[in-house]
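Below you'll find the structures, each written out as structure tokens.
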Structure P
Amino acid sequence: MLFSKVSEPMLVMIGKKDIQVKWNIDGKLLEQAVSAKQNVTFSHPENANHVLKHYKKSIEVSSPAELMSGYNGEATFLDLEAWSLIVNWIKANSWLPQ
């Protein structure tokens, strides 16, 4: 697995509204695969979809067209929780002066 060869800090983010990668299935498998590594951070923003855009509606009641429109629709935006997690992770793992 590629993870085992990387020594730099890694952030793995899978949104809970992602229909392509399941945070509670695929994410758990990834976590288990790298459980011995200390350089991997996992995060699962509550309302982020596959491209980390905000998607408030339940994925269980959304049509495929609705779900796909959440990727690059006119009113889409980066999920604020995902954005905050990314920024804070970069700050915590950056070698640049704060």
Structure Q
Amino acid sequence: ILFLGQYLLPKIRDTAGQKGTGKWTAISALNYGVPVTLIGESVFSRCLSALKTERQHASTKLQGPNAKFSGNVAKFLDDLEQALYAAKIVSYTQ
């Protein structure tokens, strides 16, 4: 994707920071017995993102997928759009 004439992907930081609000929300939800799975998963994803050294080391030992997608691209993109829409609804609900 081009943004201001430059590719956007190289400009995205490799690690995510945290302010603590997601963690506080997840802890409060646990204390009250309220499920906030999306918020909890986003906190966990940020924790994994912060482990850059460990991720780099693991990438030298583990191989990623090498198979190319051979399905219906249009259907896949439609399914992906619907999944993102569902995630947005869940996010607003929580």
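None of the figures in this text is laboratory data; all of them are computed from the coordinates on show. The model shown is predicted, which means the values in this text are computed figures rather than measured ones. Cβ atoms are built from the backbone, for glycine too; each structure is taken alone.
A value of 9.4 was computed for mean projected area of the Cα convex hull in nm²; which of P, Q is the source structure?
Values: P: 7.4; Q: 9.4.
Only one of P, Q returns 9.4 for mean projected area of the Cα convex hull in nm², namely Q.
One of P, Q was used to compute distance in nm of label points 7 Å out along Cα→Cβ at positions 30 and 62, and the result was 1.8. Which label is that?
On the way: P: 1.8; Q: 2.3.
Going through each structure in turn, the value belongs to P.
Rank structures P, Q by distance in nm of label points 7 Å out along Cα→Cβ at positions 14 and 78 and report only the one at the top, that is, the highest. Please list the in-between numbers first.
Details: P: 2.2; Q: 3.9.
Between P, Q, the highest calculated value is found for Q.
Could you tell me which structure in P, Q was used to calculate helix-only ellipticity at 222 nm (-39500 (n - 2.57) for each DSSP H run of 4 or more, over all residues; to 500) as -9500? List each step's numbers first, then the result.
Details: P: -9500; Q: -19500.
Answer by label: P.
If we compute distance in nm of label points 7 Å out along Cα→Cβ at positions 54 and 86 for structures P, Q, which one ends up with the highest value? Kindly include the intermediate steps, with their values, before the conclusion.
Numbers: P: 1.5; Q: 3.0.
Evaluating distance in nm of label points 7 Å out along Cα→Cβ at positions 54 and 86 on every structure, the highest lands on Q.
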